[in-house]
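FYI, it's all coordinate maths here, none of it is from the lab. These numbers come from a predicted model, not from an experiment. Cβ atoms are built from the backbone, for glycine too; each structure is taken alone.
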Structure I
Amino acid sequence: MTDRPVLEITNLTVKLPKGADREHAIEDISISVRRREIVCLVGESGSGKSVSAFSVMGLLPGRDMAPIAGSIKLEGEELIGADEARMRDLRGARMSMIFQEPMTALNPTMTCSQQIEEVLTTHTDFDADERQKRILNILEQVQLPDPPRMAASYPHQLSGGQRQRIMIAMALVLEPALLIADEPTTALDVTTQAQILKLIKEIQASHDTAVLFITHDFGVVADIADRVAVMQWGKVVEEGTADDVLRRPTHPYTKMLIGSVPSFTPRVRPRQIDAPVVLSTDNLSKTYSGGGFFQKARPVRAANAVTVEIRRGETLGIVGESGSGKSTVARCIARLINPSDGHVYLDGDDIAKASPFQLRNLRRRVQIVFQDPYRSLNPRRTVGASIIEGPMNYGTSQRDAMKRAQELMSLVRLDPGSLDRYPHQFSGGQRQRICIARALAMGPDLLIADEAVSALDVSVQAQVLDLLDDIRQRLDLAMLFITHDLRVAAQVCDTVAVMHRGEVVEYGTAAEVFGDPQHDYTRSLFAAAPGRGFAFGGAAA
């Protein structure tokens with residue numbers, strides 16, 4: 001390490017537009033990153049993490065949000081006040097950024113090779129042969145299989161992990177001094193996430209790169225951070241080495257965040273073996289016909305011979321990577337898609353091949369809470385109208401439905417007087433509570449939560465998980481909980497089914513599956529979990 005940091009942010013303040021919830025997006029923050037160092041910037045949504053990164057990159061949206069005090073230096077060069085031409089020269093060449101969602105950051109009409117080549121064309125005078133050589137070399141460095149094929153592919157032809165590696169390749173192709181990673185692994189499966197984190201560490205070490213890594217996942221922090229800066233409401237409230245901040249936090253906000261991270265040790269809850277079975281599946285299968293134009297059709301088994309059960313007052317968790325068949329099973333159970341084979345029993349009734357008339361009653365008995373509450377709610381309707389719509393469709397009067405909606409708002413710990421507000425007037429966690437209230441308005445026998453907390457901050461996630469558990473106990477509900485977050489599964493699930501390539505490879509109580517996993521895939525899944533060896537949640541991992 002050299003004495004001078006690669007990135008020096010000193011007393012930086014960025015204003016917010018008039019009418020915002022506070023005066024400054026970030027206020028008087030100071031952060032530095034040295035060569036071969038990873039500094040993690042952590043905090044909840046709205047804390048100012050991304051604004052800090054965008055300030056460095058010169059990507060803030062114009063006059064309404066701009067630095068009004070402080071300094072940003074890249075290898076000693078002041079960036080505050082630099083003109084756009086100079087910032088364009090620096091982006092990609094001396095500083096680069098990896099964004100959270102590669103599919104929106106990549107151009108769908110260009111091959112991966114063309115997108116990386118654009119960086120080289122803009123910043124170098126390499127000829128075509130040199131550019132292609134550099135592209136294949138960087139694709140090999142980010143450990144993509146068959147670099148020539150990857151280079152010729154379009155983004156939609158790659159997996160999420162492969163697309164993120166393309167983003168990393170674009171960011172590193174010119175070996176910048178500073179790499180900013182803005183939640184680059186949030187949307188990835190646990191095993192892919194582990195690969196990307198390992199890759200970033202290896203490349204950072206081999207290229208002497210300084211890395212500013214933005215995340216709200218403390219498991220990631222435990223795995224890769226050298227130093228940590230914790231942000232709240234636009235201010236850095238705590239900073240120190242990763243070991244000090246994680247093991248000996250001093251600020252109440254940091255303590256709250258770390259205390260909200262679920263433990264990997266499952267809760268021990270006695271199983272109600274005498275409780276009636278609400279849902280069971282018997283060899284449930286779903287096969288799609290693959291192929292396309294000029295391609296031979298080939299069957300794709302999204303779910304194969306899945307047999308599980310959920311008793312009243314119990315939560316079954318289905319865990320696994322993307323494409324493992326988790327959501328397919330849930331959609332078959334809710335009859336949003338038709339099973340190809342097998343049986344689905346709801347309170348003893350086989351609904352796998354229920355008629356459209358029979359499905360009408362099923363819709364009332366099985367309700368789903370989806371991952372993104374904002375897309376689940378109609379932005380043009382008040383939340384009250386969204387909650388009462390279902391019951392009224394089944395004959396409940398508007399007066400009775402609204403009375404029930406008020407009761408449910410209290411149940412999900414929201415003000416009943418806010419039923420006349422619109423979705424955009426609530427936070428993400430509040431919107432998810434509204435979606436839970438809407439599902440409960442139907443009086444379901446089975447509640448399906450499909451990645452219902454994966455998009456939420458860790459503290460809000462803890463609140464929603466606590467709420468779901470409270471509702472399960474109060475209403476004696478059966479719950480199917482689908483997640484790729486193993487810590488969440490450990491805390492909310494009584495039984496766990498691990499899915500891999502459409503099949504349940506391990507099934508048992510949470511204590512059995514987490515305490516002594518039997519299948520190789522389950523063990524590899526657990527080993528890949530970020531921060532696996534760190535004791536979050538007050539229990540040993």
Structure II
Amino acid sequence: MKVGMKQSVLKTLIVMASAWAVISLADEQRPNIVLIFADDLGYGDLGCYGATHVQTPNIDKLAAEGRRFTDAHSASAVCTPSRYGLLTGEYPVRQNLWGPCAPTTGLLIDTEQLTIARLLKNKGYDTACIGKWHLGFGDGNIDWNEPLRPGPLDVGFDYYFGVPIVNSCSPYMYVENDRIVGLDPEDPVIYYGRKKNKNATPITPIPPEAAQRNHNFFGGATSAHKLYNDYTVGTTLAERATFWIRERSKKPFFLYLATTNIHHPFTPAPRFQGTSQCGLYGDFIHELDWMVGEVMKALEEQGVADNTLVIFTSDNGGMFNTGGYAAFNQGHRQNGALLGFKFDAWEGGHRVPFIAKWAGRIAPGTVSVQLLSNVDMLATFAALTEQSVDEQQLKDSVNMLPALTGEPEEPLRETVVMSPYRASHFTVRKGKWVYIPARGAGGFGGQPGQHRGGGPACAAYVGNVNSDIENGKIKKDAPPAQLYNLEKDPHQMTNLYNKYPEVVQEMDALVENYRPVVVKKKKRQR
């Protein structure tokens with residue numbers, strides 16, 4: 001047989017084998033998907049990512065039995081827009097989302113929009129969202145005594161239970177599906193606005209070291225408020241998640257577990273207090289690790305662990321608030337050696353842990369350097385369930401399934417954009433280059449020890465070195481923008497803006513592709 005003919009036959013066999021693999025996967029029961037989305041968990045907050053002052057055996061076991069990514073990013077360094085990006089597969093900048101939403105914010109996801117929940121529901125999955133929502137309800141003129149619609153049930157979830165906003169902001173009550181849990185019609189919810197009101201319903205007392213928490217904006221609903229205790233939120237969410245898993249029958253299911261851990265205030269259950277080597281911050285991580293362990297135990301007991309894709313990641317980097325500051329002073333680096341914190345355009349704001357486990361499909365104990373964004377889950381789940389999605393809906397989302405189950409030789413995505421707190425610092429990554437079109441971090445700028453600590457002062461405090469920073473401040477002669485080669489300088493020590501003007505020009509052009517969206521789009525956060 002001639003060489004050319006041999007190659008032709010070989011190619012045919014490879015194609016047939018690939019087709020057979022696809023057919024085999026299609027014939028199998030579709031995998032369950034559990035997506036655990038931690039809150040404010042930094043790149044350095046886990047043992048498998050280098051932490052030494054906390055112990056995370058359950059999450060570390062996920063990494064040992066699956067794949068750990070070292071270049072994964074949230075679409076935003078802020079909670080609300082990051083969640084929007086995860087669920088919709090769309091960069092939040094396209095909707096001009098930058099900061100956290102308030103109790104009066106309407107639903108930020110269009111009810112006609114494809115979400116990962118709706119995508120999977122279309123394929124016969126049972127779908128649940130348990131935990132922190134923080135994407136608004138209704139049209140912004142919400143009556144908390146009435147059904148909270150539209151909400152999670154209108155964007156693809158069959159069931160919802162959790163914290164409607166965030167654990168540091170009222171209403172300090174749970175919502176199940178579209179109702180406040182335990183609400184007595186004879187004692188309705190009263191919204192007082194953001195100013196303190198003496199008639200606000202009392203909430204769980206917490207000590208100053210637990211970090212900042214807003215006062216209650218709501219009165220009435222005494223019974224509903226009593227059901228919410230800051231120190232049992234983690235336990236409650238774990239119980240709800242595992243109960244829902246154990247209720248499943250033969251249908252495939254999708255669980256989106258959005259924990260409040262480790263967002264401030266740091267209120268771990270008593271059993272976890274004092275168990276870490278970095279105070280309440282670390283203790284709250286220990287509770288999170290326990291929650292992951294409970295979920296994995298439920299999957300095992302249900303007999304579905306081997307046919308479940310488990311993804312664990314975070315909505316953004318760690319925040320250098322009073323809890324983060326105290327943990328650092330006890331030897332813990334929440335974002336590892338990365339520059340910056342939550343809210344920042346710097347890597348510490350959006351480079352996050354990302355771990356995936358799927359027995360028999362993902363090689364255990366492996367590490368991937370593939371560039372990945374949380375907006376990629378839409379395209380990835382579409383590929384996983386063999387669904388065709390309109391190209392326009394996948395304009396930002398990239399199928400990362402080959403990076404989960406294989407070893408691609410080339411990058412699956414070359415470019416990604418990240419939204420910090422300030423629109424002026426909208427960040428573009430292309431290959432090894434990351435470009436920030438302004439000076440500084442683009443997030444909070446408070447001093448070390450303050451709740452809104454961040455920026456150059458806090459970067460200097462934790463020992464980060466950056467060519468633009470001197471004595472905790474941006475130098476007067478620093479370049480007007482920032483360019484870093486992450487391949488050689490992952491900790492962003494040297495700003496190369498003046499050295500590579502041609503790269504700056506190219507990256508600035510990429511930013512300009514989105515800048516009209518930022519300027520012209522009507523602000524959706526109400």
Structure III
Amino acid sequence: MNTTGMSTQNTVMVFDTTLRDGEQSPGAALSVDEKLELARALEGLGVDIIEAGFPISSPGDFQAVKRISQEIRGCIVCGLTRANRGDIDAAAEALEEAPRPRIHTGLGVSDVHIRHKLHTTRDEALERGVNAVKYAKKFVEDVQYFTEDAGRADPAYLHRVLQAVIAAGATVVNIPDTTGYTTPEEFGALIRGVCENVPNIHRATISVHCHNDLGMATANTLAGVVNGARQVEVTVNGIGERAGNSSLEEVVMALGTRRDFFGLETGISVRRLYPVSRLVSQLTGITVQPNKAIVGANAFAHSSGIHQDGVLKERTTYEIINPRDVGAPDSAIILSARSGRHGLRHRLAELGYALDEAQFEKVYQRFLEVADKKKAVDTRDLEAIVEDEVQVFFEETFQLEHIQVSCGNRSIPTATVRIQGPDGQTFCDADHGSGPVDAVYRAINRVIGEENELIEFSVEAVTEGIDAVGRVTIRIQANEPVDGGERPVFSGHGADTDIMVASAKAYIFALNRLIAARREAQMSRSPDCG
């Protein structure tokens with residue numbers, strides 16, 4: 001990894017904003033512990049910069065940036081600010097224990113942003129930006145300046161702003177296509193124009209940040225790199241506001257696979273791409289579409305007989321990337337209940353899961369349950385089991401013990417649930433609803449009593465066949481704010497061969513996240529919390 005924080009001629013720095021821009025995806029809110037877990041995974045992945053959050057935006061974001069600054073040592077830790085002293089003060093405080101801190105500040109440069117968002121003039125916006133950089137430099141050496149909506153800005157004004165903020169001390173200048181408006185040809189020309197028309201551009205690294213509103217984020221990012229950018233701003237799985245951001249795994253593998261064309265390298269450990277993708281999906285509740293490049297379930301699947309024949313004879317006939325190179329599993333490996341603990345442990349290790357004895361035993365018992373219901377348990381089943389049983393980064397107040405559902409076309413759907421609560425207490429209740437899932441959720445509500453609105457429910461088969469494990473993903477919105485601001489949204493997931501059981505698990509998972517967030521907010525307001 002490049003330890004200076006500045007790119008070399010043949011190196012592209014990877015600036016990961018999964019924890020900031022990625023978390024702005026609706027329902028993707030993460031707890032402080034979940035953010036820290038992802039930061040550790042990103043550090044292991046080899047990213048150069050982690051944008052840990054927007055410290056002034058909430059006490060939780062401030063604490064997340066602070067915790068990450070305290071624990072992450074292998075890469076730059078960055079905090080986002082607006083171009084004002086209050087934001088910069090908060091970021092500087094949150095980043096004060098980071099070995100290599102970076103403050104990321106800036107303003108819009110398009111006329112639509114200057115007039116309608118900032119309510120100012122071009123000259124006044126430029127002056128505010130310069131003052132923000134100078135103020136940030138009092139706290140850190142490494143200051144990145146973003147020129148929001150550069151894709152729709154007047155290039156001449158953009159060049160003026162960049163020259164001024166670099167003169168003021170900016171070490172990185174971020175050229176975003178904030179609305180995903182440009183085409184690769186246009187965006188490449190924009191970056192080339194910056195290189196040719198900003199006299200002091202050699203004193204800063206050019207960064208590109210592209211959104212996917214028209215499906216061109218990765219192409220635009222690569223066009224920026226071809227024309228002189230040496231930092232790419234990306235998110236794992238391409239998550240982010242609206243249609244998302246440039247996908248880390250797509251950009252990195254495009255540069256690596258086509259090194260003959262780009263002639264550039266990154267410091268990413270590509271074998272970790274798939275495991276980190278799964279972790280991000282599990283924690284945010286945002287599923288990866290099957291046909292997603294690099295990390296989707298179908299990325300290395302072949303159903304056509306012609307394709308299968310070709311791949312069996314020579315993999316490269318239809319695969320330009322070896323799935324093992326990105327840490328993706330070989331879904332043809334099948335396990336059954338007869339495999340035993342040793343076989344299961346070996347396969348889990350191959351998939352990159354490092355479980356302690358207690359975690360492994362929980363996974364093994366679930367594996368046996370699934371294996372008794374299915375003829376074979378494949379890799380995607382195992383991933384669902386591990387996600388469901390192990391990867392939880394908050395205190396679980398309630399746990400599902402038992403569920404029974406009665407329904408039919410001539411009966412009223414009725415559900416009975418038994419739930420273990422705080423201090424090991426067991427609660428049992430029943431209710432009816434318009435359908436079996438509604439009945440289950442009403443029964444759970446009678447026990448837990450945490451008011452919320454179910455805003456999304458989805459179910460998918462993890463594997464093929466009538467005996468497939470089903471994964472349920474839901475989103476709930478609290479009936480009132482947890483810590484000021486808007487009502488937060490929490491995701492939940494559950495997996496089981498019985499969809500009603502998976503649905504109950506997903507709902508309790510989301511409710512536990514809501515309860516944990518409320519508890520964390522109360523602790524942050526307490527005068528005794530340090």
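Taking mean count of other Cβ atoms within 10 Å over residues 477-484 as the quantity of interest, name the structure among I, II, III where it is greatest.
I
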If FRET efficiency 1/(1 + (r/R0)^6) of positions 77 and 341 (r between Cβ atoms, R0 = 41 Å, to 0.05) is calculated from each of I, II, III, which structure is the one that comes out at 0.05? I
Structures I, II, III, by relative contact order in percent (Cα under 8 Å, 6 or more apart): label with the highest value: II
